[in-house]
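Structures for review follow.
Just so it is clear, none of the values below were taken in a lab; they were calculated from the coordinates. Just so we're clear, the structure is a prediction, and the values are computed from it rather than from any experiment. Cβ atoms are built from the backbone, for glycine too; each structure is taken alone.
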Structure P
Amino acid sequence: MSELYTSTLKYFRLAIKEFLPRLRKLQDEIKDKTKKEKIENMVEAYEDIASKIDKYNLSLEDPNRYYDGEPHEIDIDIPQPVIEELARLSINLLNEWKSQLSVLKRKQYLTNNNKEKIYKLEHFIWPLEALSKEQGYVLGKYSKLGPLDLPSGEIKSVESKIEITNVIPTTIFPQTLIDKLPKDVEILCLEFNFNFIHHNPHSCMLLLRRMLPLSIVRKFQSLNRDSDLRDENGEYFGTERLLGICEAALKDKRIYKEVMNYKSLFDSSQHSFSLNLDIVDTQGAGIVIRKFLDDIF
């Protein structure tokens, strides 16, 4: 059994949804016995994995959002070599989405349907691309191997050299999350979204650094446990101590480790005079804080 984030399984399921019909078609058309056997094995495996994932009734509307009743992680019977294959297939999916977006953006006239597709593709591309660069995630761990080498025939793997610039999400903190946050945390999220869209990485990182301890304080105040966060002089503990106290309240315990991995970056954004931030740095950090907020609120 393998323990995987629900969001990772959603991307696996979306990748299977995209490529399984093409593999089935190719399976009927191809004549070479070796290639045919390989395709048959892939079809058999992907169909079975799809049915396993579907048993959890996960919403694929937004693969990075946890919907009511969805677990944060799932124990699922997928061998490690197949997990690696599905992670690489997710990179194929990323490149496929980029290709579709490129075609749409070349159009001189966009219908409302075109505009909706562009919005959805942009909303799907940026978080998957961010996760593929984070080595702490399954998708990032295997992305360095490149997209999966699919059998030749009607299916053509989109080359990883395809680049779509300025794929900017409308939000990194979705409105569905913002609506359930305390007012001052909500304001910080909205400020982050604004600065992220306008490529202000230093402002983004400082906002995340402020957002983290404030959200913990507001959560514990709502539980009438504000005193748990203060020292003998009545002052709030530092962020690291606050996180340690909050860890027990997290539904997904791995989020604590992910946030701690970014804490030094948050601190450096204020105290380091040589830190050179890129907007990509804020993507990964923002996703982690978004998961943290979604968990505690």
Structure Q
Amino acid sequence: MSFARQRDPGLWTFDSVVEDYEFEYFDESLSNAIDGLNGGSYSLQADLSIGGIVGSRIEFTVSDFYVANDMEVGGYFTSDGGAQLGSSDADALSVYARASFHSQVEFSDYAHFLDNVEVEGLTYLNGTTTFNDYAHFLNNAEVEGLTYLNDDLQCGGIATFIDDVIVGGILSVANEATFGGGAVFPEGATFVKRIALSGAGRVTQRIVQGSSSNASYGPATVDVVYVPSGALAADVAYTIDDTDAVNGDHISFASEEGKAITIKNPGGTTLAVLQSASGGPAFDITCHRLAGSWVVTRRSRWP
């Protein structure tokens, strides 16, 4: 609170007699005031609350505004110029409410956003970054450290992830996306344009050896089922598992086995039978899901 008045308004007159305790109060209050001319160091002994009518504000026109320790902002925080958050590699930033950045933003260390974040300018995130809610970058975004996207990410420019990225929601990139490490999409990913691989980049398929008894295999868990010669004691049937399958999914079956392998669709109807004569050619087929049903799209014999 401000210094209390010693006398009510109107009680100070030209012939007023000033008491010694009033002089003492004036002197004590002045010693606790902030010296705007000479500056100095001040230590609050209690919370300082500054209010005002709607639309009123405190304006600092000095070139630098420095907070040595914690600063808590309960409402909107607006910086018309640049804003530096942290000064060393050990610093961190936690944002518990929605964050909107209307110009370029750069975080040199760990950044953790618990609510929505929207950035209009270029974005550089140089440490481990976690987005617990929706993230929207209207321009390019570059992340050097591990990236955890627990909800959707939308990028209007080029998205570059130098390290691993884990996406818990939908990843939408209007231009290019570069992943320097691994990329995990638990909810799937849609790429509107081409996917280009370079260097050691490749698509690794999941391949398993077929069971010696009847079994089910689906595109949600495997890409290729392979049966080597002599692996079966009797004929078997493999049924395509339609769990989590969508149109366009595919699965392949390859066999060098002399026993018959019947490939069935989820409803039990036979799609194909693979059987190699002793010492004869091997067979493989590829099945695709089309309009909700599985069809054989490729058959081959080798060698």
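Quick notes on this one:
- With distance in nm of label points 7 Å out along Cα→Cβ at positions 249 and 265 computed over the structures P, Q, the top value is the one for P, the highest of the group.
- Which of P, Q yields 6 [relative contact order in percent (Cα under 8 Å, 6 or more apart), calculated]: Q
- Test item: helix-only ellipticity at 222 nm (-39500 (n - 2.57) for each DSSP H run of 4 or more, over all residues; to 500) calculated as -1000, pick one of P, Q: Q
- Value 1.32, calculated as Rg/Rh (Cα atoms, Kirkwood Rh), assigned to which of P, Q: Q
- Comparison of P, Q by mean count of other Cβ atoms within 10 Å over residues 225-232 - largest value held by: Q
- Comparison across structures P, Q (criterion: volume of the Cα convex hull per residue in Å³, for residues 9-120 alone) gives the highest value for Q.
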